Structure 1
Amino acid sequence: MDLGTITSVVSARSRADLSILGADTQVLAGGTWLFSEPQDHLTTLVDLSTLGWPPLTSTAHGLEVAATCTLAELAHADHPAAALFRQCCSALLASEKIWNTATVGGNLSLSLPAGAMVSLMAALDATLTVWAANGDDYEIGVTEFVTGVNANVMQPGDVLRSIMIPTDSLDSRTAFRKVALAPLGRSGSVVIGRLAPNGEFVITITAATTKPVQLRFDALPTAADVAAKVAEIDVWFDDPHGKPDWRRHVSGVLAQEVLEELR
């Protein structure tokens, strides 16, 4: 939709251009959520796409994903972990047009339970770099970054800069499961299993919970071990796309499935 209160769009060229962010000034990346509903409190948008951040950069430590990287750029990456990238992008159930516009950073910053990039980056133990409004930078893991439904640690004026996926996570074997109440419905539960090269086994549950939940084991656990850990979760989400008891049950079933696939 049109944002009728916007009077100015600033093309950011450097970090200094972000200093104007405030109550009536918001960043613009893909804009898929920004333009989906009225934003009557805004008068100015600061376009991050003009900063020219490379979408994907391989480093000695892993893969750096710019916050402005689109879902299409990530899903179509020529990378050994691209299969999981595509699976998580597909969980968003968006059109190719949206994939070409929506950004990884935007999805993370929204911090919704069914956020596909929250699922992916949490499962891969990614670290986020945030440009703080006071000029400092800080790094934080995804499971600490997202604090609840549509809530995270960023303060007004903070900007998510990039996501670093470590090499060990990229080299892991993974298994992906998703369930929804309708064939094209919003994710009711997304469960990703990851078996690391050192034998560590991690199950990440999102969409079913108000924030990402990880079950970590030093080695492949038994089915009973996994069931016990799932039973301890107390942050099940409740909305029209699934009641907590249903989300608890299906997440437990999917957790067993990813365990069996990776065993």
Structure 2
Amino acid sequence: MNDALKVAIIQTDLVWENPEENRRLLDAKIDAIPANADLIILPEMFSSGFTMNPAAVAETMSGETIIWLKKKAQEKQMAIMGSLVISENNNYYNRMVCVEPLGKITQYDKRHTFTLAGEHKVYNAGTEKVIFNYKGWKICPLVCYDLRFPVWSRNVEDYDLLIYVSNWPKIRVDAWDALLRARAIENMTFCIGVNRVGLDGNNYEYSGHSAAYDVLGRRMDHLNEDEEATEIVTLKKDIIKKYREKLNFLNDRDNFNLLR
């Protein structure tokens, strides 16, 4: 078990609907990460950008991008997370994966498909909340629009780290900033959000604002808002323990059953 977890945030532009080129560009960024990191986080749909044309970019769980993730995780001896378009059982999914150095894969299908863009018409929504353990840290992976729905992320499992990957447009980035910080505070957890920069194939602009917050909602990173950048943040278990025991806010959380 690691009392500290070093997380590398990759805030990057994406090439529209071109998995091969995105893998090539991300190769260099991942290779440049120092050897002491534990976990690398890529944006939502890192191999394609946020496309509503899944047939153009969809892969299987044994496809080229998963093979590439396994290779990079093994080479770096770090887990790598991000979402991509997956085709499975004649359906498409916006699937977040965490690939560990020994090849283990944890997957989470985006629960809240973005109806404003018609995502619900082409992608199947996930139904299961996922909590997984990596190096002794309980991690909850979520995707973009999930950020607007706090019941889904409610920390009833006493997880340690909440991660959102996103293609969140500049026009609504104030909501991204406010909600990321709120999720950290209300769940008394570390919360990391990784968003892209640049223009996509629909000419939507993305301004990054990737960030890491501690259990009190204090900003931990120094990323510039709208530039490509990689930063490593160090999360410490004793911060969680200190403030959860001192403040006991989670002890007063409401009990509820989520009806799917």
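Taken together, the values in this text are just the output of simple stated rules run on the coordinates, not laboratory data. Since we're looking at a predicted model, the values are computed, not measured. Cβ atoms are built from the backbone, for glycine too; each structure is taken alone.
State the single structure among 1, 2 that was used to calculate mean count of other Cβ atoms within 10 Å over residues 108-115, giving 20.0. Checking each candidate, the match is 2. 5.7 is what came out when mean projected area of the Cα convex hull in nm², for residues 148-235 alone was calculated for one structure; which of 1, 2 is it? It must be structure 2, since only it matches.
Once Kirkwood radius over Cα pairs in Å is computed for every structure in 1, 2, the highest value turns out to be that of 1. Have a look at 1, 2 and say which one yields 0.95 for FRET efficiency 1/(1 + (r/R0)^6) of positions 36 and 196 (r between Cβ atoms, R0 = 41 Å, to 0.05), as calculated. Label of the originating structure: 2. When FRET efficiency 1/(1 + (r/R0)^6) of positions 12 and 212 (r between Cβ atoms, R0 = 30 Å, to 0.05) is calculated for each of structures 1, 2, structure 2 comes out greatest. Out of 1, 2, choose the structure whose coordinates give mean count of other Cβ atoms within 10 Å over residues 132-139 equal to 16.9 when calculated. Source structure for this number: 2.
Where is relative contact order in percent (Cα under 8 Å, 6 or more apart) largest, in which of 1, 2?
Values: 1: 15; 2: 20.
Going through 1, 2 one by one, relative contact order in percent (Cα under 8 Å, 6 or more apart) is largest in 2.
Compute mean count of other Cβ atoms within 10 Å over residues 116-123 for each of 1, 2 and report the one that scores greatest. Biggest value here belongs to 1.
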